[in-house]
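Where a number appears in this text, it was derived from the coordinates with a stated rule and is not lab data. Computed from a predicted structure; not experimentally measured. Cβ atoms are built from the backbone, for glycine too; each structure is taken alone.
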Structure P
Amino acid sequence: MEVILSESFDQSAKYVIGLMKIVFYMIKNNIPFSKFPSQVELAIALEAPDIVNENSTNYINVKSANEFLNSFSNIVADRLWKDLFDADFFSIMIDESTDITVEKHLVVYITYIKSDGIIRTKFLALFQLTSGDAQTISSVLINLFRKHG
């Protein structure tokens, strides 16, 4: 019984990993998530071994693609914060803007130097603001860094 459960779990895990690889490919190639079901159908038609199984109809929707994307973004964010904590120096670049719908946004970039001496600049966060004044912006930044330690 344990062997059957283990094999079933392994097959399900391979299926989900295969779907995540499709999402990753779509992200790299700027393919909209509305095309996710057709990308999975292509993998099934090509008989991709980890995609073709009894679960081939599970997770084939845009909502699942977004959940996979959120998993990726959390991993990337965790790695970036780890790099920042390990960095010798860092600086913050911010830009507040108002879009066509008159919503204010704050974009936060971070530049840091790791022990290898290479300077890196990365996107850190995007916030919708209630106000573009200094107090609101500084409060958002302070809360961002408090949240991550």
Structure Q
Amino acid sequence: MITGYTRPLYILPFDHRASYISGLFGWKEPLNGEQMVTVANSKQVIYAGFQRAIADHVSKDCVGLLVDEEFGSAILRDAASMGYITVVSVEKSGQEEFGFAVGRTSFWQPLVDIEAKRISQEEAATQIAHNFEAWIHIFEEARGT
């Protein structure tokens, strides 16, 4: 008897909060209103990359996104309306017990480059899409599909 989810599912996780805020922006909580908007906007860039990957022929049936409600509630609402698979984190921010090997590498450098004004948000979204697509390709090859 097979139980559980039996199809390939590649999640782009960007539910990071404390490490994301301190590592990318150098800020500590509590954040002021402007900082909260900046963090939420940066997560919109990651979401744009996710959408670009789907537009570039990644099947939306095999991908999903994991984003926190604190900074990603608008993303979750939009993603649900688009029929995307969504996952919401439930762990306490800053804990070391749970982590992903791939997600941060898909989006971290493009966001650093935006902050340093080396690239535009559009260019970052394109890089995130390509990185996510590359990870999917690697995992598909490993699965032999």
Quiz item: Taking relative contact order in percent (Cα under 8 Å, 6 or more apart) for each of P, Q, which is largest?
Solution: Q
Quiz item: Cα extents along the principal axes in Å was computed and gave 59, 42, 29; which structure, P, Q, did it come from?
Solution: P
Quiz item: Can you tell which of P, Q yields 4.8 when distance in nm of label points 7 Å out along Cα→Cβ at positions 40 and 88 is derived from it?
Solution: P
Self-check item: Ranking P, Q by distance in nm of label points 7 Å out along Cα→Cβ at positions 32 and 136, the structure that comes out highest
Solution: Q
Quiz item: A value of 76 was computed for volume of the Cα convex hull per residue in Å³, for residues 72-111 alone; which of P, Q is the source structure?
Solution: P
Self-check item: Origin of the derived value 39, 21, 15 (Cα extents along the principal axes in Å, for residues 16-79 alone; candidates P, Q)
Solution: Q
